[in-house]
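Structures are listed in the sections that come next.
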Structure I
Amino acid sequence: MRSNVNVPRGLKDQVDRELESGERIQWIGMPRARFFTPGSTGAFLFAIPWTAFAIFWICGASGFQMPDFRNGAGLFPLFGVPFVLIGIGMLSTPLWTYRKAFKTVYAITDRRAITFDGGRSTTVRSYPPEKLQDIYRKEKKDGSGDVVIVRSAWRDSDGDRRSEELGFLRIENPKEVESLLNELAGTHLSN
């Protein structure tokens, strides 16, 4: 079994529970933990002016003084508090992305590729060899990168185009993983 990192025992146990009888792990790994990923950077940058404006609004609504809560007018600045809390949530997006990396594990077995995306709950995705026909690699200068198995695109409720890439994201050696996945997909074609 090849691996790019030492997978924590709890995650390894989770992978083992997912395996079918006789299925063997060929490769197991985890994403590189990074605070600023493309998804979290946008939210973080947007949160800076959002939160600053919400705080400024609260201060302006209170006349730049401590509000007097004994009368009803002193409560008006509190309407800005939810916007500050939303801003704090967006500012902390890089932290949640970083923590999620420690709860995510990827595995390639002799039968399929499996992703375990952790967080509050774990999303398990299984990709049999026939689903590995259109994979592609995105590599950074340092050699790390992504092996994308599925790219889905849709329009949100506002009509804006959205997309999501699924696969083995932010891994150390995407070229090796791509090769193993192509090998697995090739065994399906030869059967």
Structure II
Amino acid sequence: MNIYIDFDDCLCETARYFSNMVSDLFGKDVPYEKIRFFNLQDSFDLTDEQYEFMMIEAHKPEALLAFEETPGAVMTVNGWIDEGKNVSIITGRPFGAYEASREWLDRHGLDRVRLYCLNKYGRDNFIKGSDFSLEVEDYLKMQFDLAVEDSPAAFRFFEHMPDLRVMVYDRPWNRECEFPTGKYRRVYDWDSIDKAVKAIRD
């Protein structure tokens, strides 16, 4: 089984970190549960200058390494690898965030997973410099059996895989989205994701 996993808000609690960051940087009080849009500029009501500054600060190594693990993620993923499943982390983080992202995975015991930076959202103008990236045309040649994703904006990257099963990790910004097909399923934690994978296998 080939498995795709998004990084932010699937493996780690990125939005909770951003919520605290905008409070510290701009004095804006937007609790995690009030983050209604995947577009954080809209969710936090930031100017273009504030948004760019926030994204630069959030993609510095010390920030990326401070993100908390989503409970159960590491144990579940390592269990899959132990069973022989192929796991790839495909993140929309800018290419320059690769090294710190790789270090986060290694520190959290996910040293066996592959990490790819894919420019999913046209954001790769904040930090550049990594020598590791995945071009869209190369990604489109890849095939997965299951995906774990939180962003409705990323669903278009699954269109070339009609049989793919997508586990949509429940987050405030995806609760009102419509799923493209019946292959999409809302999940609330890593235990339910693991059970869904076992059901597919069985």
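Laboratory data are not the source of any read-out in this text; all were calculated from the coordinates shown. Note that the structure is a prediction, hence the values are computed from the model and not measured. Cβ atoms are built from the backbone, for glycine too; each structure is taken alone.
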Seminar exercise, completed: Candidates I, II; relative contact order in percent (Cα under 8 Å, 6 or more apart) computed = 25; producing structure is II
Exercise. Comparing structures I, II by distance in nm of label points 7 Å out along Cα→Cβ at positions 40 and 56, which one has the largest value?
Worked result: I
Problem set entry | Top of I, II by mean count of other Cβ atoms within 10 Å over residues 16-23, largest first | II
Seminar exercise, completed: One of I, II was used to calculate distance in nm of label points 7 Å out along Cα→Cβ at positions 96 and 112, yielding 2.8; that structure is I
Problem set entry | Top of I, II by Rg/Rh (Cα atoms, Kirkwood Rh), largest first | I
Exercise. Computing helix-only ellipticity at 222 nm (-39500 (n - 2.57) for each DSSP H run of 4 or more, over all residues; to 500) gives -9500 for which of I, II?
Worked result: II
For this session: Supply the structure label, taken from I, II, corresponding to Cα extents along the principal axes in Å, for residues 64-135 alone with the calculated value 37, 26, 19.
Result: II
